[in-house]
Structure 1
Amino acid sequence: MLIPLGTVAGTVIGLYLGIWASVVTVLAAAAVAGILVGGLWNRAGAALLAVAAVMGTGFFSGPTLHETYLKQFGERTDALVVDTAKRYNAKGHERDICRVVDTSGAVTDLGERQNCYGQFKSKQHITLFKDPHGGLDPWAEATRDRGLDTVSLSATGGMFAITVTAVFYAGARRRSGREMDARKVRKYARARRTA
């Protein structure tokens with residue numbers, strides 16, 4: 001249970017400290033899962049599944065937690081989309097940007113991490129969900145609805161459940177080093193007899 005919880009905690013930390021904090025924490029959790037399940041408990045298949053599920057949990061939980069927190073606890077602010085544009089990053093990938101002005105007059109540039117994927121038109125009224133503590137970037141929605149995306153919640157919950165199940169299965173069916181050595185001896189002894 002600590003491995004998937006550590007993964008989710010790492011993505012929450014990454015929301016505030018930056019994406020590299022999330023990446024390092026998720027990779028550390030994946031390494032712990034692989035070493036514990038595959039190396040110490042000798043369950044290679046479960047280790048592969050646990051590592052893949054930890055990576056999936058980290059991939060899905062960051063954006064899902066960002067949206068969920070801001071939509072449930074964030075302050076709703078009316079805003080107007082002033083301009084939309086496409087920007088190219090250093091690798092040449094196209095990114096959408098929305099420039100919005102809220103009712104206080106503050107101008108904010110929103111990217112894909114704030115739910116601006118080119119779906120908003122210029123001069124469209126939208127709702128910004130702002131972090132009451134000011135630590136997270138705002139989240140943009142076309143309506144004032146606080147409803148959540150069930151697909152991302154389901155994907156995050158599914159990855160979390162797969163991780164817990166894989167680690168629990170491997171922990172319940174551990175193989176000792178002595179058992180693995182006896183298995184190798186039987187395998188090689190059988191090969192010598194047939195040769």
Structure 2
Amino acid sequence: MYYKLSCFYKRDVFFFYSDENGYDRRELEKGNRCQIKGNLIYVVDKFDTYLSAYDILPTVGPPLVSAKFKEIIEQHCENDCVFIPVEIKSTETKEHNNDFFVMIVSNSVVCLNKEKSEYKPSIKSIPDGPISINYVVYIPDSLGVHHIVRMEESKHLIIVDEVFVNLCKENKVNGVTFIKEGSLQRPEYL
């Protein structure tokens with residue numbers, strides 16, 4: 001079984017990839033490796049007292065993960081991800097946090113069963129362009145030796161296998177959730 005990687009956070013908020021960065025976030029979301037020097041910057045309105053209790057954060061841009069989650073992935077998913085240090089800035093208090101990393105998932109694979117899934121072009125005038133998926137069914141065994149990948153058909157979606165799910169459970173990774181095959185509009189969580 002495969003799952004879409006997702007996350008939850010106590011407060012309804014997103015950590016935004018900052019315009020101060022000199023790199024296009026869409027390229028990073030597609031897994032394209034850029035020659036990045038220094039930290040990337042994300043912004044949020046304020047830091048919550050429970051921020052450090054989370055291992056993955058809700059983002060607009062590539063996902064942010066804790067040092068703990070980074071270490072787990074590096075140990076068990078060798079060469080599947082690249083991590084870039086991050087500076088998170090509070091727009092209200094001007095505080096900084098450097099405890100998280102951007103996770104760039106390196107590999108993308110064809111894993112969408114196009115006959116059983118329901119999808120449409122995101123932009124009607126570009127039928128072969130990006131797609132919007134309403135109902136997802138994965139191709140069995142399509143991840144091969146990888147435990148975490150980007151879906152080739154929609155590269156901003158991160159897909160994981162049972163091994164990855166079990167690693168997160170065994171290591172009590174906080175904030176991570178997994179969406180089962182089926183409706184992405186009304187998802188069923190594992």
From 1, 2, which structure was P(r) over Cα pairs in 10 Å bins from 0, in percent, for residues 76-171 alone = 14, 34, 28, 20, 4, 0 calculated on? 2
Which structure, out of 1, 2, was helix-only ellipticity at 222 nm (-39500 (n - 2.57) for each DSSP H run of 4 or more, over all residues; to 500) derived from, given a value of -3500? 2
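A value of 75 was computed for percent of Cα pairs over 13 Å apart, for residues 44-91 alone; which of 1, 2 is the source structure?
Details: 1: 75; 2: 63.
Label of the source structure: 1.
Name the one structure among 1, 2 that Cα Rg over 2.2 N^0.38 Å, for residues 28-115 alone of 1.20 was derived from.
The read-out was computed on structure 2.
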Among 1, 2, considering only FRET efficiency 1/(1 + (r/R0)^6) of positions 36 and 108 (r between Cβ atoms, R0 = 41 Å, to 0.05), which has the greatest calculated value? 2
Output 47, 17, 13 (semi-axes √(5λ) of the Cα gyration tensor in Å, calculated) maps, among 1, 2, to structure 1
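None of the figures in this text is laboratory data; all of them are computed from the coordinates on show. Since we're looking at a predicted model, the values are computed, not measured. Cβ atoms are built from the backbone, for glycine too; each structure is taken alone.
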